[in-house]
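Please go over the structures that come below.
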Structure I
C-alpha cells in the first residue's frame, strides 16, 4: 500500500500537500477509492481512502488510526554540517531509519559550511520516514551557533565526541533510558575553547574508537550505539 506524509491530520487537514499529491497521481497513479497509508510524523499511522484525486490536492477519508507510543528517552544529535551537503543528506536519511528524535546543525569555530538549506534535509527525512515506516519524524533545527546551543541544554546525559586519546569509549558513558545529547564536531574537530565550554556545561568527553571517522559517519555511529544500549 502506498505511503504518504501529511501533518495536521488530527486538526482536520484531510488532504495531501501539493508535492505528495503530485507523487500520488503522476508517479504512483493512485485513483479515487484507492486506500493509502499516511504518517503524520507524530506517531500516528492512518489508513485512508482517496475521495478526490488531483495533482495539486488529493483529499481522503480516514478509515482507521494506529497510534505508536513514543520512546521513553530522546536522542538529540548536534553536529557540524559537512562542506558537501550530500553527505549530510545521507546521514539524515540513515538516522531517520534507525531512530533519532532531534538533529541540530551547529556552527563551530572550524565549521566548513556557514549556510544550509534545511528544506533539502527535511525532504530526505520525510522520504526515509515513509520508506522505513517510522511513525516519528525527527525535529530538524536551523544552523545554531555553538555558544547558543550551550545555553539551552537540559538533557540528563550530555556527551561530546572529540579527538583525544584519553577519552573513554562512548559506551562507558551511556545512561540507558535517559534523554541524551551528543555533540559531533567538523572535520577539524572542536576548538579548545568549545571543548572547555562544553565540559563546563556538564558534557562528558567520549571517543568513538581508534579510527578517524568522517563527521557524518561519527554521527551515525554515535546514534546507533545510543539506540542499541537503550534496547538492552
Structure II
C-alpha cells in the first residue's frame, strides 16, 4: 500500500486569539457565519494573521483543497491502492476514507471541513468518510505502519521523479510526504520522521503538481 501524507497542512479554523479582529468579523458577516465557523484564510484575514506564530505557513486551505482533489481523482486512489491523510501544524490527523468524493467548489469544501474539525468525523450511510483526531506526525506515521517515509521538498536532494517512484514501489508499505503550506519548509518534528528527502524539480512546485507527478509514476509502474 502507498500512503500520502499532506503534512503541516494550512487548514484550521480561525484561531481564538483573532476571532474579534475586524477582518475576521467582516468576513463572517459577509459569509453569514459565526467567526469560529470559518477556515483561516489569508485572502480575508491577512491583517489579523500578522501576529500569529508561523503565520507564513498558515491560512491557505485552498492549497489543501487542490492537493486533495489531485490525489482523490487518480486511478491509484480509486482502485484502493492509495491511502490519503492530512496532518496539520497543530497536530491533527485527518484520515480520508475510501473512494471519497470531495466538493470541487471551495465554498462547499470549507463548510465540510469546518464541520469535520468541529465534530471529528463525517459519515454517510454508516460509513465514515473523514475522521479527525489529535496525533503528532510521528504518531500518524506509526499508525499507518510505513516502512519508509519519502519527503518531497524544494530543499531535498535533486532526484528524478521516476527514481522516487521506484523507491516507493520497492517498499511494501511506503509513504510519500508533501507539505500542505505555501512557504518555508517542513518543521524539525516532521523532518525527523522522514527517511529520504528529495526534490523533483529545479523550480518550486505547488503541492498538487508534485502529488500528480508522483502518483502518475506509481501508476505507470503498476500498469494502471
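A short reminder: the numbers here are calculations on the coordinates, not readings from a lab. Bear in mind the structure is a predicted one, so any value in this text is a computation, not a measurement. Cβ atoms are built from the backbone, for glycine too; each structure is taken alone.
Looking at mean count of other Cβ atoms within 10 Å over residues 81-88 over structures I, II, structure II comes out largest.
Structures I, II were compared on distance in nm of label points 7 Å out along Cα→Cβ at positions 65 and 185, and the highest value belongs to I.
Quick one: distance in nm of label points 7 Å out along Cα→Cβ at positions 49 and 209 came out at 5.1 when computed from one of I, II, so which one is it? Clearly, the read-out refers to I. Once relative contact order in percent (Cα under 8 Å, 6 or more apart) is calculated for every structure in I, II, which label goes with the largest value? Checked I, II; max of relative contact order in percent (Cα under 8 Å, 6 or more apart) sits with II. So P(r) over Cα pairs in 10 Å bins from 0, in percent, computed for just one structure, reads 8, 31, 30, 18, 11, 3, 0; which one of I, II is that? The read-out comes from structure I.
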